[in-house]
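Structures incoming, each one as structure tokens.
None of the figures in this text is laboratory data; all of them are computed from the coordinates on show. All of these numbers come straight from a predicted model, not from anything done at the bench. Cβ atoms are built from the backbone, for glycine too; each structure is taken alone.
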Structure I
Amino acid sequence: MKKLLLILFTASLALALTACGKSEAAKAVDDQIAAIGEVTLESEQQIADAEAAVAALAEEDLKQLDNQDKLVQARADYEALVVEEAAGKVEEAIAAIGTVTLDSGEAIANARSLYDGSTAEVQAAVENAADLEAAEASLTDLQVEEVTRLIDAIGTVSMESAEQIDAAQDAYDALPAEAAAKVGNAAALESAAAQLKALKQETAQSLLSTMRLEDDKVRGLKFYYPSALRFYSNGSWAADIRCFILPYLGMEGDRVWLRLLCNYTDDDWVFYKQLTFAVDGERYYKTFSYFDVTRNNGGGDVWEYIDLEVSDADVEMLWAIANSQETIVRFEGDDYSHDLTITDGDKQAIRDVLTVYEALS
């Protein structure tokens, strides 16, 4: 009995001496680790602070730690939660695709972007990754079917087929190479586009024959003016000159370009420096220097006109004018202005010039 008591006393003394031997620094870090408790996604700062505290310990203090393994486990648990949360977001994006339709492209692209942007660990944790691949395959099949339908819908090619052909071509061009190879009537689309191009060129030549040609053989330039544009007649002002906004064509070999004549004619000056185009409620503006405008007078009338280069934006505006219900152009100076309503005849003239330009350029 005495021997047993001696052993217990010795063990208790050893434990007491050990406890008393742990440094204050080691005890503080152990307490800091214990305070982490159950690991959540909000535990990262506590874990990082504890890791920093461990790294700052002296070697003799580090040997006295009891909770270092708990800290390692806390870090592992936290990283697992991060992976789980990220994987959950990807899974939600994939699940949000639902039944695949032609309108599912954005949802599928979003899910694919999230998945591809994830780490390998997150990707491995995504449980419905196969659903994403299946959705992509379904969308491709639907797109191939839609392109096939659009091509079939073109039918007999005419000048009115441009919109249908463009829609089918845009849809076909948007397909990945593997999907495009599945479109069985792709050759029909190519044929339709070629037929439309030939029709446009034929129409362009027919329209050109109705336009007034100025052939500058010295410079090798040709200019085609729509019949509605009566600006000069045998080098003189035309008797029926009027206000107008009309484009014309320039050609040099195979090169084709557009210019725009903006003419104001009346019995008094406007001295315009700005043009405002009100096209079915839309507004377009052109401004220039006072000295860019050519001015002349005679027979009681005045003329103010400018000959402008035409940009892509101007082409868009001219098409809008040609197809508008109502277009009003304001010639505007500092003190005076004049409003011109574009006639149906001039709209057709604009349409004809643009048709030739797009066919030949």
Structure II
Amino acid sequence: MDTNIAAPGATPPLAATRRRLPPELNIFLVLIGIALVYEILGWLFVGQSFLMNSQRLTIMILQVSVIGIISVGVTQVIITGGIDLSSGSVVGMTAMISASLAQASTWPRALYPSLTDMPAIVPIALGVGIGLAAGFINGQLIARTKIPPFIATLGMMVSARGISKWYTKGQPVSGLTEDFNFIGTGIWPVVVFLVVALIFHVALRYTRYGKFTYAIGANVQAARVSGINVEAHLIKVYAIAGMLAGLAGVVTAARAQTAQAGMGVMYELDAIAAAVIGGTSLTGGVGRITGTVIGTIILGVMTSGFTFLRVDAYYQEIVKGMIIVAAVVADVYRQKSRKKA
């Protein structure tokens, strides 16, 4: 007889209570712990408060909003058991192309003399559309040719970066219209990030799209047997990831009010790190957008905290790499303990 079964109305066992807690709670506690460590170190070595500076916190949130937009798409890719290394390069490509059309001189005034500038919706839609096309190509290569996602997206990463350099021969693009720059001013990047996160949080948790995404990551053969068109769904997931990278490229150009071919370098690794820190498993089938949002904020707190403590940028990269490895190791142990349970 199993003595661990609780009687009706009795207090549930501690293990059962823990299982019912949202998985994001541990990640949120880590975020609080990191912030408190920086607060203590700030008073000890800088003589200032880290958390009580609203301007610093606002800048931090604005800085991670672009990574957050990308990480929402990357999270969905990782849940399917894949990876996307191209998002940073897609950001640079879409930033260059959309910004070039957002310049006042690009509007054909001879045909439309009543309008002085290109309507902002045109470069924004084009940037998002180009990102969507890049993601669609990634999905087609992975689903139709069966090549590993690492190779397919690596090829897109190199190609997209080359296009961004070729498009203006490496020259920066400036003189963007105020209407286009508006999406990057104030809190609008944060608003875009939160809206994107909310949309795909709902999509993953409450729609068939989400059920198919998790099913493919958990067991692709079982998903195929159950009637899911795995290839078509993978194309959809990678296309969405590319679309969000394109949106991030538009926001990046608008926020900087210029575009350069080097924009978005290493953004893909930060997005993957945010997803993994947020609890998304690299083996697929596990992950939530809410966790990714917290993971993105953790990266922002770390970067802002290092700057606050005047830590050299080189050391910041070293520590960030160590944290990524630690997050992956924690994921491996988490998967082992889940299998044993």
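Work out which structure the value 5.4 belongs to, where distance in nm of label points 7 Å out along Cα→Cβ at positions 85 and 317 was derived from one of I, II.
Details: I: 5.4; II: 1.7.
Working through the options, I get structure I.
Tell me which of I, II gives -16500 when you compute helix-only ellipticity at 222 nm (-39500 (n - 2.57) for each DSSP H run of 4 or more, over all residues; to 500).
Working: I: -16500; II: -23000.
Of the options listed, only I reproduces it.
Could you figure out which one of I, II the value 142, 58, 40 for Cα extents along the principal axes in Å was computed from? Structure I accounts for this read-out.
Assign the value 2.3, calculated as distance in nm of label points 7 Å out along Cα→Cβ at positions 133 and 157, to the correct structure from I, II. It was calculated from structure II. Taking distance in nm of label points 7 Å out along Cα→Cβ at positions 69 and 173 as the criterion, the highest value among I, II goes to I.
Assign the value 0.00, calculated as FRET efficiency 1/(1 + (r/R0)^6) of positions 61 and 213 (r between Cβ atoms, R0 = 41 Å, to 0.05), to the correct structure from I, II.
On the way: I: 0.00; II: 0.90.
Structure of origin is I.
11 is what came out when relative contact order in percent (Cα under 8 Å, 6 or more apart) was calculated for one structure; which of I, II is it? Can you show the working numbers first?
On the way: I: 11; II: 31.
Answer by label: I.
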